[in-house]
Structure 1
Amino acid sequence: MTAQSAAAAPAPVAAAPSGCAHADCAPLPVLGQTVEVPLVSGEKVTYAALDYAASAPALQRVWDDVAAYAPYYGSVHRGAGYLSQLSTDLFEQSRRTVADFLDLPEGHQVVFTRSTTDSLNLLAAVLPAGTRVLAFETEHHASLLPWRRDGLTTTYLPAPRSPRQAVETLVTALQTAPEGPKLLCVTGASNVTGEIWPIAELTEAAHRHGARVVLDAAQLAPHQRVSVRELGVDWVAFSGHKLYAPFGAGVLAGRSDWLDAAEPYLAGGGASRTVARDDDGGVTVEWNSGPARHEAGSPNVIGAYAVASACRALAEAGFEALEAREQQLLARLRAGLAEVPEVQVLGLFGDAHPTVGVLSFVVRGWNSSHFAAALSAEYGIGVRDGLFCAHPLVRTLLGGTEDAPSECGAPEPSLPGERSLNAIRVSFGAGTPDEHIERFLGAVRELVTEGARWSYRTEGGRCVPDNRRG
């Protein structure tokens, strides 16, 4: 910040000392920890948010930082006024904070986007013509679909059943690929199984065969430290709303060359350095280089500041301590579900493979949507059911290739070998109290042994409580 603006700039809220370096850490304060929700019975309970993989609750620290800045809000890169200069400084400092958080090498850049999906679509738009993109069919749709555009060729690799097989599958595909630019898009941690992928090994293999790598860190960055320098990836993408930051901001960070060589992702103010009329009655444009080239329009300064605040908060809390506590909760969750024979946990790499706090399962004899609806309506527990925007992966895990509509309450196959139509996902993180995991496990046991206490029906494609008890 400039000396002038620094004097009145809102200082980031100091992180409360964690006071722990082991698995007994308390959860980080997040918004909504005391929110009560109504049950179908008329009672109210404190909401158990176990859908972090979709959107994590905002850290209280982040919300306080944003609130402190809000009165100083001004246009970015657009004005000579005091608040405009302050906001510009804050926006660019947020970029540096994210770069430090990701341990970016010198010369790499941080581009602020709307989300992981937006980041990967941006990268797809700047790839050199003729680029061959490789992605495992296990990817989230944000990593599967952006590459389906003119000028690119996409190779979808089959789901591996071990980290070693993933590397071998990639190498085989690269060895037979024609000459030209190549890109591997791979997740850091699955949004379905939570399994951590062998990123360093895949990156080494990709680089050895002339391919670049973009890491979808949407599910990894909130749970583990992500070092671009150590992993060796060329780009990383993630979303603020999964990193305990509110508002619609995301990040694409990494190498500059392809970004600076391509036409801007969006054409408009900010992306352009100069615009002039030409002799033919049109305009000629000189585009900016660096992050501004792909950040046309007035940027989401509050969103960028929120992401930076979340990066600071997680780094100061210490990923080692956060991971230790998360693994403690995960071990309890797995042990509790293992005590219910009707529950089948889904995975590619086996139970011993490292995972983050994301786990999907099916319950024999239960429609997954019905089960998730009962968890919400009767216990105040929020999970997700369905195919989790990773349809090919979930269908592979469930042993089928097509899904079909299923009426709420209609039991799914209960015989061995018959497949379910969708699954249930439970996910948690730095703000999850132990009690939420225990309440979830108790609810699972009770629903399996005693059944739902209420009747449910399908409405608008969702399973909702009926007006009568079961």
Structure 2
Amino acid sequence: MDEIGAIKQRLRESQDEMLSTLQQLIGINSEAAEPEKDCPFGKGVSDAFLYMLKKAEEDGFKTVNTDNYGGHIELSAGENADGLTMGILGHLDVVPAGSGWDFDPFGGEIKDGRIYGRGAEDDKGPTLAAYYAMKAIKDCGIELKKNVRLILGLDEETEWEGIKYYLEHEEAPDFGFTPDADFPVVHGEKGILIFDLAQKFKKTGTTGIELRKFTGGNAPNMVADSARMVIYSKDQSLYDGIKDKVKDYREETGYDVKAKGAGKSLEITATGISSHGAEPQKGLNAISILMGFAENIEFDNEGVNDFIGFYNERLAFETDGTRLGINLKDEVSGGTVVNVGMIEADKYSARLSINVRFPVTLDDEMVYSALGKTLENYDIGVVKKKYQEPLFVEKDDPMVVTLMDVYKNVTGDTAAEPMIIGGGTYARAAEGFVAFGAKFPDEEEKAHQKNESASIENLMKAAEIYAEAIYRLCV
């Protein structure tokens, strides 16, 4: 048996151990939380990180903890080392679980060939696939010419402060990939913006219907799967008419909208379908559902009415930014993608969190310039929050060519071509990186959704691909 064959045989023998490790890792709620002592991203994230370091040390790897902001697991090169280091950039933090799950989001339950839980697909499952690929090479006693570091990021889903801190304090890898996107190979990632659209309302009386609260969504890069509006009127007889309108709206649209009394107020809720902010068209935005209904209410504050009108005129369910004036395009990567991730509003003000993915040949100022023209006629401000530059690597780049060859060799998918995505990965964090798996072309996207899960068969196949890629790039 050749060395690659021996590595893959070792991987197959490790399947039960890998799944058990993944269950343990999913069982740690690593949603971002407020910093605590020695836990810059919250205790749950730190617990997941320390669990992985301990596991790697028990397996005989060298590990580095960079002040709890991140760290790595290293497979060291042999005697013929060439001084280069390959990096594999994964992450252990997860987006909020949200609601409506049929499984415990932190249970790691296995059913019908799939493992369920937040992080199964994004990114604990793929990170462990890469880890066990490294472990299989180590267990087989194969000496590499390059060091291999599995770098563990801890706030990929939020601010990327951890990976920035890590790269400022550790020597950056010379090249590598992140197992946090799609196969075959991602050679381009659209630019990403997160900004708020904010408006303050002038004070008015409470002679009519008052907006007490409007909330929805869990994160800017998730399609909001729930939204809630609380309204109040001194004349509570108005509530019956609004309840009737809710019923009519539900019957006309088929949307899941409900109304019920809440003390002296009326609560109206909407339920949508979550999906990744890079592909909002695959979800159903609960904020948009509830905003659509809100036009049936005449609030006593004209600012509130105007803001609702702006939303339904310029955003609503549209995901390409056309009515917002920002559907910019290029020939390489297509058009813009827009997701309304969160809302926070009351009788005083409103704030929308918007996530935009724009073409790889453009920049943030082009988007903001186009947006500014649309907002000229509205009393709405823009609060810039986050910007990630686009990533683009030519298809004939040597590493892209090698990774494509490995993917085709393992899968037999000879028609596959490198791709450009709207998602943002750690490939942007360091020079010489691309995204490489772990979702296969025929797989349904489960990341950032309720009932997130991963195919066990495909996780093992991804581990084989990663093992061969490490071998080909580092021997």
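Read the figures in this text as sums done on the coordinates, not as results from a lab. Given the structure is predicted, the values throughout are model-derived calculations rather than measurements. Cβ atoms are built from the backbone, for glycine too; each structure is taken alone.
Before moving on, here are some points about what is shown:
- Which entry (1, 2) yields the derived value 3.1 for distance in nm of label points 7 Å out along Cα→Cβ at positions 54 and 342: 2
- Taking mean projected area of the Cα convex hull in nm² as the criterion, the top structure among 1, 2 is 1, with the largest value.
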